[in-house]
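Values in this text are rule-based calculations from the coordinates and carry no lab data. Keep in mind it's a predicted model, so treat the numbers as computed, not measured. Cβ atoms are built from the backbone, for glycine too; each structure is taken alone.
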Structure P
């Protein structure tokens, strides 16, 4: 630890997201999108305004987790749409009938907000359906042969984990997504370099690890793990054979599950000891599927993105 302190190591609250040929970085006061287009780097910087600043109750522990999750999804989808505009193949693609209809019916900004809202709702819906409702539905087929809630919970948990790992494996094999995962690796390496107090150069960033404990992949795994633990307790006291009761409870439990997962990640991300290192291992291992080694051009994008959000006041982004 002495060596780390001597070189200026600390934990930053700056986080990021891989985009299509680009990276989104989010600091304490600004958000930056940097995309590599044919003409060079395209930059977009916005001041961050958080809804919980206007409504302090939304910043309370657990509640803030769900609010931050939805806010990150909205900003992430919007950033993806921005980066997609500079994707080389887009120049050859003709606008779809849906795109033409949106342009005709709405102004550009209104159309963008509408598409973003639709994409967020669709993403949330598919996530809930795939990782929460589908395992419950599939586990229902064996209920007639079960006599205990504990056994049902065990089977549903195994199905949930199988779907989650299968999804991760399937996505990691998609050719189109592999470059996105390279940018994901570049994001992690650059944040590690910044946290180590080293100059933000391609050489320094390349030498860093690509598995970061405060990654969204780790967060998703924690959400799944906590949902298994909470569901196992709750379904021990309710009518576990009733499919609709289980569906309803899964939906009601989503906010506390996401909130607890957020607080867990905050704690693990802000502390370095044998316990937190042990707890972060599953999430770090999963990043084998969602991060790839980046090339130098990707590291350049990540470096520029983080430079744009580093606060002028030193230490303002301290975790």
Structure Q
């Protein structure tokens, strides 16, 4: 079959590889749609936990074409998405239902071959049925599941005023989730006008262009600050500024992936005196099913976040768009259309 292969950091090619061989508990999937994620860029650049050589891609959906003899819940022809995390089920984190911190954490598209290929062999327990969803929507199940976990971490109360920095796919997923959780207003900030326009179409109350006058605009909207402030940029300078806009007793969610060596200054006295709450969030945790239902019930517009679609052969074009930060939203690879 044809697949994208990361031979080592910085070395990628589209090539022929052997077809995957399924075991008794595996489902063989013809991959119809696979999203490129910032994590894939980190893997390409060699600054993320990954095993090489590797077929990347951890956000994907497709059609079942074969199943192992022990598989009970799927059959050829089923439409499915993949929840990529593979857990040991034995460590203390797994026993506490905190599998995203599994001591032996592995994932499809990171440690095992993933979705940038014509076919993928996936354990049955990692496969989710997506009846009624398009394959594009199925490819968005993983990032939406990550968003759901993040929103569950920070919590949205009815009537909250929410500020989100970043109008990429994740920022607009988080915005839609906050809206569905009862936020009164949603203020989005970005550097790109087109992304702000999309934010408005998807329900943003305010969509502001980042610039020298941003602090004054945000203070004018909510002089006492926002109950919830979320970073979806991964920019340390943005994270630093979040503390200027959060209301006393407010919550801050660090969702964007900052460089591992980055540092920001936090005043412990400020956190103490203002009763601020700071939340991190990593991956998804039992949220794929919720993501599927949110898409199915039209609570999340997943397809609106897709800006480009490429065949597998054009993976390098798609990768370069991501590397050059060319203003794209979610880029989808379609290996087996």
Identity of the structure behind 1.12 (criterion: Rg/Rh (Cα atoms, Kirkwood Rh), for residues 118-245 alone, calculated), options P, Q: P
With distance in nm of label points 7 Å out along Cα→Cβ at positions 54 and 126 derived as 2.9, matching label from P, Q: P
Given 23.8 for mean count of other Cβ atoms within 10 Å over residues 14-21, calculated: source structure among P, Q: P
Source structure (of P, Q) for mean count of other Cβ atoms within 10 Å over residues 78-85, computed value 18.6: P
Structure responsible for 28, 20, 11, with Cα extents along the principal axes in Å, for residues 230-269 alone calculated and labels P, Q on offer: Q
Parent structure of the calculated result 18, given that relative contact order in percent (Cα under 8 Å, 6 or more apart) is the read-out and P, Q the choices: Q
Of the structures P, Q, the one that -7500 was derived from, the read-out being helix-only ellipticity at 222 nm (-39500 (n - 2.57) for each DSSP H run of 4 or more, over all residues; to 500): Q
Computed 1.00 for FRET efficiency 1/(1 + (r/R0)^6) of positions 86 and 142 (r between Cβ atoms, R0 = 35 Å, to 0.05) - originating structure among P, Q: Q
Structure with the greatest value (metric distance in nm of label points 7 Å out along Cα→Cβ at positions 158 and 278, set P, Q): Q
